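In structure tokens below, several structures.
Here, each number is a calculation from the coordinates, and none is a lab measurement. The model shown is predicted, which means the values in this text are computed figures rather than measured ones.
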Structure I
Amino acid sequence: MGREVRSWQLHLRSGTSFGDLARTINRVVGGWINYYGRFRPWELIPFVMRINAYLVRWIRKKYKRLASRRKAHAKLVEIAQRYPRMFAHWRLTTAACEI
């Protein structure tokens with residue numbers, strides 16, 4: 001799963017919108033959550049945090065005024081509060097690793 005997420009290279013897609021990213025990854029991540037989350041949902045938390053870290057990295061690349069990690073993470077949390085169903089994995093957690 002990690003290799004698949006890395007192959008998406010989210011941080012290089014600064015030309016796309018947040019909604020486009022959500023449409024791109026929701027089917028795949030939602031399927032993983034449904035399949036693997038049935039028996040060991042606690043093991044998905046580090047994986048979901050890693051996806052959020054990639055999203056923070058995308059925010060930092062797309063919006064130069066949010067280049068600091070704290071500002072980008074705050075923006076991710078703000079978006080997650082405003083649109084809690086935008087990404088399939090946000091039903092587990094909106095935290096990002098390495099803050």
Structure II
Amino acid sequence: MSETLDVVMNEETRRFEVELDGETAFAEYRLVDHGIILPHTVVPDAFEGRGVGSALAKAALGYARREGLKVIPLCPFMAAYITKHPEWHDLVHETYRGRLGID
């Protein structure tokens with residue numbers, strides 16, 4: 001992928017967002033005591049294959065790491081992304097680690 005994606009953390013909508021071609025892809029988040037819940041991600045079909053979902057995941061997980069938050073990945077996309085990328089496993093809240101099959 002050659003284009004640079006600008007992911008914005010929109011505190012008003014509680015979403016990490018990417019604007020492309022007049023559409024918005026987003027990953028919703030909810031901050032809780034020492035954690036972040038990632039309940040839902042939407043990537044329009046027109047964004048397929050452009051790395052938008054991965055950019056949203058990296059932004060959300062990077063924020064969690066910087067803020068010292070544990071991640072509760074309720075969104076199937078986020079859960080799958082984390083499972084495939086061991087560098088993020090340490091962020092997963094202990095009650096969700098077994099659901100993802102990680103130690």
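Observations on the structure shown:
- If you line up I, II by Cα Rg over 2.2 N^0.38 Å, for residues 40-87 alone, the top spot, with the largest value, goes to I.
- At a computed 35 (relative contact order in percent (Cα under 8 Å, 6 or more apart)), which of I, II: I
- Structure (I, II) behind the derived value -19000 of helix-only ellipticity at 222 nm (-39500 (n - 2.57) for each DSSP H run of 4 or more, over all residues; to 500): I
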